[in-house]
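Take a look at the structures listed below.
Bear in mind that the values in this text are calculations on the coordinates, not laboratory data. Because the structure is a prediction, the values reported are computed rather than measured. Cβ atoms are built from the backbone, for glycine too; each structure is taken alone.
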Structure I
Amino acid sequence: MIVTHAYRFALDPTPGQAGALLRHAGAARVAFNWGIAQVKANLGQREAERSYGIAEAGLTPSFGWSMYSLRKAWNAAKTEVAPWWAECSKEAYATGLDQLARALKNWSDSKRGKRKGPRMGFPRYKSKRKTTPSIRFTTGTIRLEDDRRHVTLPVLGTIRTHESTRKLHGRIAAGTAMVKSATVRREAGRWFVSFTCEVERTDRTPSRADTVIGVDLGIKHLAVFSGGRPTAENPKHYDTARRKLGRLSRTVARRLGPDRRAGQQPSKRWQRADAARNRVHYRTANLRRDALHKLTTSLAREYGTIVVEDLNVSGMLRNRRLARVVADAGFGEIRRQLAYKT
């Protein structure tokens, strides 16, 4: 069967390549914010005209929200809005416009009741300070090099990977995988590339296909199983890191941090201390993700039917006595992983 699978590799870009990656991420943010400004101006103009008593047929034409319409409008205005547009790949601007098109559709569907879940708000401008830099490439040269230690992306060129790409490279060479897109993203100071591929896999049958297992999630024990399977203990990764995080947070508090109201820039010592604290947070999240993947994968490979209780995780997170331990356990993530792995 053909499945969509992502392969993620850490990158080791040179300082020049890291700067180019940031420029591309900034270009995506510029296109996103430009699109929001155009949509807001159009909606405001049409609302003002309605207040003057103008009929719907006489209103200013609505601004298209589809990816096609946004890209067409951007191509007409990019020379004036971003004279430097040729320095970055067109995929950078397409990334921002595609994100805006999806956000507007989600807001519209949520407003009309077509989208399940919490009510979605209108898209907001992306901040350079808070937004996670990311770019998605769907066209152009997207290739894994034969040395299995480099990847090639449009305009950015060949970038060294921190780890071997042999697993994906071998599938591509064998003709059982095809790269559809590549997403570059910065997390905790490191750059990563994720290749979304169509992979040809053989159907896997669980080792105990006729067996049903019940999974009861909890705090003291992460999961208790029916049928005599050993209990999965809760590793409590965040609790383990709390003491170190507290010490690093006090160090950050003693440094000269940023103050936007006073226009104060953070000191180098504050930046180093904040980066050290962020590394602990990032490692804790990785440990939690690794443990949950091992647990859910073992269940999916062994049992034919898995029954999990339906927990109101969002409601539990509103309880101040439970929020920290529930978030650390990752109840919602366990349910999500089991859903797609089975």
Structure II
Amino acid sequence: MEKTKYKIVNISTATSASPKASVLIIYTGGTLGMTYDEAGVLTPFNFSRTVEKIPALRQFDLHLTVISFPQLVDSSNIHPKHWVSMAYIVYENYQRYDGFVVVHGTDTMAYSASALSFMLEGLNKPVIFTGAQLPIGSKRSDAQENFITALEIASARIDGNPIVPEVCVYFGSHLLRGNRSSKRQSIHFDAFTSENYPSLAEAGVLIDYNFPAIRPYNLDSELIYHDQLDPNVAILKLFPGINRKVVESILQIPDLKGVVLETFGSGNAPTDAFLLDSLSDAIEHGLTILNISQCAGGRVIQGRYQTSKSLENIGVVSGKDMTTEAAVTKLMFLLGTESSVERIRQQLPLSISGETY
């Protein structure tokens, strides 16, 4: 990506010549960055007026830079090419800033955060995704609190080292590991949950960090940027009464390389012969199938019941306790970076960036 394509705004909240920290804000679009104009129409927020609109920022003594996508993207229209752009901006500016905040729409935020957690190998600085349920110009908006706290977390340091050196989602007073998060609410301010991993921090009067849950700072870590993603994946969600035509309509998609199989409970599936035969045939022809539970909490334990032992026997890979968002983006990442199907199947159940135990 060429930096000249992006709109860049520099903002100083510093009260001295030497600000406490520098944060790069990547504005992709979404509800947080919208405000009402004089006619009452929602328009993109003018970040050059950030301090004027959010005077509390003056308390943080920061140097802020905003890089806006040339065309703002509703999160429902997020595509892997946008993940490549976000990751590249972090990589290109990695040495210049202490932390990064990604302003993003909520609907696909967990997908984007998961993707960047894999694409930015060796990340050793905060990349905090945040957004809002209501525009920053609305009454009772959650935008200011989410934005301000995300900036505070992105710039927070102990003994000169970042407190949270990983990709996270901050929303509704909770800081979550990005590849452990899922959107669970569309009308409440606490929109995101992390059922299988504890919160990394909770913001109240103070920000209470859960240090044992946070990936430790690695002094020797070097950032490696991956820009190859293969979007030839699909989700096959099982349900009672699913039939051959439905299953095969997914498994026989041209150029398909990977499938996230959403099963029941701890990884169980119907034992209908057609289902197992279809899955087995697809695996033999090179398709990678990853087993993820439909339950928000818990984990896949293939072989615990006979209904999942059959999946294990035919070569379905256990996704353990991964979210669907992490599973989809991890498949895209491994399909894009690994040439061997066997290598992909070996890597899928392993933790690359804290997405599973």
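Things worth noting here:
- Value 60, 26, 21, calculated as Cα extents along the principal axes in Å, for residues 220-331 alone, assigned to which of I, II: I
- Mean count of other Cβ atoms within 10 Å over residues 60-67 derived as 20.4 - corresponding label from I, II: II
- Origin of the value 17, 33, 33, 16, 1, where P(r) over Cα pairs in 10 Å bins from 0, in percent, for residues 172-235 alone was derived from one of I, II: II
- Entry that produces 0.70 once FRET efficiency 1/(1 + (r/R0)^6) of positions 148 and 212 (r between Cβ atoms, R0 = 30 Å, to 0.05) is calculated, selected from I, II: II
- Ranked by Rg/Rh (Cα atoms, Kirkwood Rh), for residues 228-275 alone, structures I, II are led by I, which has the greatest value.
- Here helix-only ellipticity at 222 nm (-39500 (n - 2.57) for each DSSP H run of 4 or more, over all residues; to 500) was derived from just one of the structures I, II, and that gives -15500; the source is I.
- A value of 4.7 for distance in nm of label points 7 Å out along Cα→Cβ at positions 36 and 300, calculated from one of I, II, originates in structure II.
- Label whose coordinates, when relative contact order in percent (Cα under 8 Å, 6 or more apart) is calculated, return 14 (choices I, II): II
- Structure responsible for 70, 53, 53, with Cα extents along the principal axes in Å calculated and labels I, II on offer: I
- Each of I, II could give FRET efficiency 1/(1 + (r/R0)^6) of positions 92 and 164 (r between Cβ atoms, R0 = 30 Å, to 0.05), but the derived value 0.90 comes from II.
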